[in-house]
Structures are given as structure tokens and as C-alpha cells.
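Asker: See the structures that follow.
Bear in mind these aren't lab numbers, they're just calculated from the coordinates by the rules spelled out. Only a predicted model underlies this, so the values are computations on that prediction, with no experimental measurement involved.
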Structure I
Amino acid sequence: MKKVVILNGSPHEHGCTAALADVVSKEAADLGAEVKSYYLNGMNINSCQGCRACTDKGQCIQQDDMREIFDEIASADGIIFATPVYMWQMSAQLKTAVDRLLPFLRPGYTTSLEPGKKVLLAATQGRPDTDLFRHYFEHVGNNLLFLGFGSYKILIAGGTRQHEDLTNQTELLEEARHMGRWLANEPFANS
């Protein structure tokens, strides 16, 4: 069985970002994937201290909620990094968690991650132009590849300030369901 982990970086637990991730994860779950979701704003996740103890010891020395997330990511087949676009980038909540992924990188720039992990970068934004911040998310995706994740895709929901802004976009919802199928069982390819 495939396992999909959601890191919801929105400060709004049941907002548009969660709704978008839910469409993706429901499709994956309907295909038999186990889905586990984390609402980062409600967790104790400290900022990376840049001490590099993780590369020396093989794990982060901070005793916070990232320990559970490290284990979940390590055992997952797919990870959804879900975020609203704030200040032209991912939310501070998700950025803090992404910065803490350094323990997956080993000395010599090898990775401790099993090969083939799929990543979906799912973003919601008020601006309707979905290409506006795409280059930023490509940059994030390439950083995740460097850490050892196998592939990534980007799903951006533009013009989404309220739930109905999302639910009225039928093409977007079908694309979200397609991403759920991709995470659950389709072969991966870089976007």
C-alpha cells in the first residue's frame, strides 16, 4: 500500500489550501493509499539552527514535532507540501518545516531517503494567474530533488480566496484528482 503524507502549511486549518490537499489525498485514498496529514501551524516546529549536527549525527538534535514528520516522510511514498502563497512564496509555517529537511542529506551530498519519493507542491493563491509564482515553486522542487526526493509536480490554484473559489474550478479539481492518482500509483516523471 502506498503512503501519502500531507504537510499543510496554511495558518487556516480548514481553508482553501486544506481543501485542495483534501481533493488530492481523497483520490489517493480511494486508490488504497494510506494518508496522514499534519497541520503545521498547530505543531511545535522550531527553525533550523544551522548547527549541521544533523549531518554529523544523522538526525536533528532539536526535540520538537519535526521528529515525527521526519519518520513519516522517510516511510512515505508521496508527500504533499501544501501552502497558500504569502509574500510571493510558501507560508512561514511550511518554510520552517522545509528548512528542517536537511537531516535527509548526508556528508558527501548523498541522501538517506529511499529513491522514488514523489512530491506534490500544492499552492493556493488569491491572484488568478497561476504562472505568477510557478518559477518559485520550481526552485523549491529542485531543492527537494537535491535532498533526494525522486520527482515533483506543481499544482497551483489561482483566484482562491474562499472555498467556492476552489470548488467552482472544475478543471483544477480534475487536475488535483489526477495528482492524487499519480501519488497513489502512477510512474513518476519530473515536471
Structure II
Amino acid sequence: MTVLEILEKRGAILHGHFLLASGKHSDIYVQCQRAFVYPEDTAFIAKELINKAQEQCDIKNIVGVVSPALGAVIIGYEVARQLDKPFLFAEREGGKLTFRRGFEIQQNGHYLTVEDVFTTGGSTLELINLVENMGGLVDYALAVVQRQKEIALPVPHDSLVFLNLPLYEPENCPLCKAGIPLVKPGTKQQQKPSS
């Protein structure tokens, strides 16, 4: 079974009108956590991410795995567990990613970043900058799913599934214009479509 087949089987690919973390709108939302609730699926996906990383970087130099909270915590942890490396996650505080809970970056240590979904790459870029500003190095950035063909990151990056899904600015969203209710994933709150 492929990673895409697992996501489809677990109902992780949702259809509707969604407000993404980037502020953009989409008619498809990928909720990887629907697969991550199954340990066997999470372990398989993590192994595939590790295989992808091994093609591009020297895994034995990696001192840890970092992910942004909340969506990537489970898969990041599982990648770290399989690599037998420490796992750190960054949380938003005052609108910015930061390491809390006593997490520290090893000076000149080499890290992998693991995400559930790349949309614009903004959270991953913020995470890379955080690690580097604390004296670490990010060798490679991984995601389970990449929503767009091209994202700009300052380190090599890849994903297991490419969907190349359309993204809309709120003011140009055809779903808003059609009056389809806007849903912010992770909440049950619906928002009024933009006019």
C-alpha cells in the first residue's frame, strides 16, 4: 500500500471549503492525523520518510528530529523513534515558533525537520530559521504531503505525496463567491465566505 492509499483509506483527504494556516483557501484539506491515529500506518509513513531522507542526506550525522506543533508531532516523534534520535517540537508563543519545555538545540548539530503537510513552506522555513538561530543546522526538510509543486526553502526538501492542489487568496476564492461555508480545520467553527 502506498502512503497516498493509506491517507485515502483513513479519510485524511477532505473535500469542502477550507481556511488553511497560510491564510489561503482550498477545496481540499489533508488531515494526516486521521492516519496517524493508527500506529501501523504512522510507523510505515515514518519509515518511508526515513528512506527518502537517506537518499538525500547522511542520516548518521543527524543528531535530532524537529517538528512544529501540533500537526507534525506524532509523525516527527515516530521518525525520531525509528532513528533512535531525540525529538524536539516547536510551539507557537506570541505568534512565533519557539522551543519550550527545556528543549535545546545542539551547537552545530545536524537536524531533520519533519512536517505533516507542506503548503507554502512557511512553518518549515520558520522552524529552519529557529534551529539555525540557536546554532543548529538543518540538513533536510521532509513532509508527508506537499500541496503545491514548488515551495521555497533554503535546505533540500521533499515529500512522499505530491498533490499540486489549487490555493486561493480569500479575495479571489471561487468557493467564497459560490457561498460555500468556510471551515477552519481543527475547529468546528464555520466562517462566512469572503465577498
Structure III
Amino acid sequence: MENRATKIFLVRHGEVANADERCYNGHYDVDLSAEGLRQMKAIADRLKDMAIKVVYSSDLQRASKGAKVIADRHSIEPTALKELRELNYGIWEGKKLDEIRKLYPDDVLDRYNNIEHYRIRGGETLLEMRERILSAVNSIIDRHKGDNVVIVSHGGVNRIVLLWSLNMAVKDFYRIQQDYAALNIVNFYNNGSSIVELMNG
């Protein structure tokens, strides 16, 4: 047991109701679409034989609803954590990409040129998000050593965890693709090492 990895099944939520509008949802609590719910049921099918011990999620409904679908297959109750939310986009929250480009063209350019440190007004930086997420994930790993753990969250959250696992910098945030209902598997060992077994699967 001493050398057994803590296996994290890191899942992005399914398609959201406003997917066609290309909105920055962040902390905006948009629901899953019918397709998104179907995608999460498919993920639950993939994980049904994996001896899952616990399921965590963001407290936003697009993640927590998917977590409930997965947890129900294992007769466990999911735990929702505010700390696992997506990046806080501040004044961009709920707005469409085209709208943001028209309203805040300088902000878009400034963020692109300083992705790690740039704070959208009323929001948080990627480095602040990283600190929030890794604190939560490390606590989960410490509580469930050697177990199979599901975390249903957001594309940005998954990118942060994957970058950390691969010893990559936050500036490489957008080098990692995370589709709706993406499944990632990361093994965390007691010596502090980690192996990414699956990405965007």
C-alpha cells in the first residue's frame, strides 16, 4: 500500500447550455445541456468498474450534476467544493467572446501578453487560481492516499492540475486541450512524483 498511487480521474464537465454562444462562464452558474448530461452518463459508464472511493466536484451545477451521475453508479455521495471552481473572469463573466473583444479590446490584448499575472477587473489571476486549486487538490490527495478519486470540474482547473503534474509553467495554460467531458487520469505517488496516464481522453 505504501507505494500505491492515488489515482485521480480528472473530468471536465459536459457541454453547457450556452455552448453555442462562446461565453466566458467562469463562476457564472450555467447548467448542462441535454448533450452535456448524456456525455456525463457516458463518463459514468467508463468509470463504473473502477472502484471509485470518493467523488469531488466544483460547486457550480455544470460540474456538480455530472459528479452526481458518476457518484450514483458507486452508491456514494459527491462532495462539492467552491475551491474547485473555474477561473473567476470578473467583468467578463457570462459575456460572449465577440462582445468582450468589442467592449474590452485592450484587456484582451493585455491578458494575452501577460497570461499568468493579468487580472480581469473583478476577477483573479491564473497564479491565484493555481494556488486555490492546488491547495484543494493536495488536501484531497492527502485524505485519500492509495484510493481512486474522481474530480469533476472545469477546463481551467484540469489544465492547472495537469501543468503541475507535468512540471510545466502556468504560461503554458492554453497548450493543453480540454474538451467537454474530457477524462484525464493522473497517478500521484507518496514521494511527490506524478505520472499522467491519460489526457483529454
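Asker: State the single structure among I, II, III that was used to calculate log10 I(q)/I(0) by the Debye sum over Cα atoms at q = 0.09, 0.17, 0.18, 0.19 Å⁻¹, for residues 58-161 alone, giving -0.18, -0.69, -0.78, -0.88.
Answerer: II
Asker: Determine which structure produced the value 65 for percent of Cα pairs over 13 Å apart, for residues 106-169 alone, calculated from the coordinates; the candidates are I, II, III.
Answerer: I
Asker: Once relative contact order in percent (Cα under 8 Å, 6 or more apart) is calculated for every structure in I, II, III, which label goes with the largest value?
Answerer: Answer by largest value of relative contact order in percent (Cα under 8 Å, 6 or more apart): III.
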